[in-house]
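**Student:** There are structures below to look over.
Every number here is computed from the coordinates shown, using simple stated rules; none is lab data. Values in this document were obtained by computation on a predicted structure and should not be read as measured data. Cβ atoms are built from the backbone, for glycine too; each structure is taken alone.
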Structure P
Amino acid sequence: MSYSGRQVFNPESLPSLHPSYSHISSTPLQPTSKLITIAGQVALDAATNTIPSSFGDQVELALANVKTCLDAAGAKITDIINVRQYIVNITEHDYATRVALYGKFMDGHKPPNTLVGVQGLAKKEFLFEIEVMAVLSS
């Protein structure tokens, strides 16, 4: 779907949790670049429609879902310009686990990043969520 050059869409391999949003928005900034915003990604396994129970597995799957969205938008990890992450009832162990997994995923790329401890997310089983913005230049 397009609105004045802006497009909203979903990767075929990622289900939406609710029909009220799209996973990805692409907004032209200039003739040769666009802002890519990716909705909060959680650990919903599209193939099995299941949510892993461990925090680490949830972080890994949410990051994989971010990668799926980046790929669908034609972007790469180094195009990311801002990140927001949410952890339910954050503990030191969860924080350390997230730091290790996120650092590996980002492979040295360090855009601004906000981490927020929250009481809950869209479903009670979700323990982690991540939102990403990227700029894609052509």
Structure Q
Amino acid sequence: MGRILALDYGSKRTGIAITDELQLIASGLTTVATSELMDFLKKYIATEKVELVLVGEPKQKDGTHSNIEIEIQKFLKKFYKVFSDLEVKRVDERYTSKMAFQTMIDSGLKKKQRQNKALVDEISATIILQEYLYYG
């Protein structure tokens, strides 16, 4: 069984989370500059068995897509060319940033630490992955 990788794609940074090989536990992996995302994924997927990639689908409250969706579609076209054999699923990511921020508060992080946007992105990717594991 391969791992499931989740991406919280952003124009500047992308949060990344990964499961264990049994697909039971979701863990934050890292946050990378979006401009370096493809290089990171090429290296990571070459060394780890990944069978599914989840990409957050940002939507407004009314269900319409956010503006970043245009950039995500461009990224996905490049992704499919490089990783044509990998399955990709989209996952609704509404409210994951707010949930990530609340998680940081609940875990006792100081205000200065909660301002780390890279950590928020990584936690958001982990929430996307957790929700997929739970709800399918």
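**Student:** Among the shown structures P, Q, from which was the value 1.9 of distance in nm of label points 7 Å out along Cα→Cβ at positions 46 and 62 calculated? Before the final figure, lay out the partial values.
**Tutor:** Working: P: 1.9; Q: 4.6.
Only one of P, Q returns 1.9 for distance in nm of label points 7 Å out along Cα→Cβ at positions 46 and 62, namely P.
**Student:** Using distance in nm of label points 7 Å out along Cα→Cβ at positions 30 and 118 for the comparison, can you identify which of P, Q gives the largest number? Please list the in-between numbers first.
**Tutor:** Details: P: 3.4; Q: 1.0.
Ranking P, Q on distance in nm of label points 7 Å out along Cα→Cβ at positions 30 and 118, first place is P.
**Student:** Looking just at mean count of other Cβ atoms within 10 Å over residues 78-85, which of the labels P, Q belongs to the structure with the highest value?
**Tutor:** Details: P: 17.0; Q: 11.4.
Ranking P, Q on mean count of other Cβ atoms within 10 Å over residues 78-85, first place is P.
**Student:** Shifting gears a bit: Rank structures P, Q by mean count of other Cβ atoms within 10 Å over residues 38-45 and report only the one at the top, that is, the highest. Intermediate values should be presented prior to the final figure.
**Tutor:** Numbers: P: 21.2; Q: 15.0.
When mean count of other Cβ atoms within 10 Å over residues 38-45 is computed for each of P, Q, structure P gives the biggest number.
**Student:** Tell me which of P, Q gives 30 when you compute relative contact order in percent (Cα under 8 Å, 6 or more apart).
**Tutor:** Corresponding structure: P.
**Student:** On to the next question. The value -13500 for helix-only ellipticity at 222 nm (-39500 (n - 2.57) for each DSSP H run of 4 or more, over all residues; to 500) was derived from one model only; which of P, Q is it?
**Tutor:** On the way: P: -8500; Q: -13500.
Checking each candidate, the match is Q.
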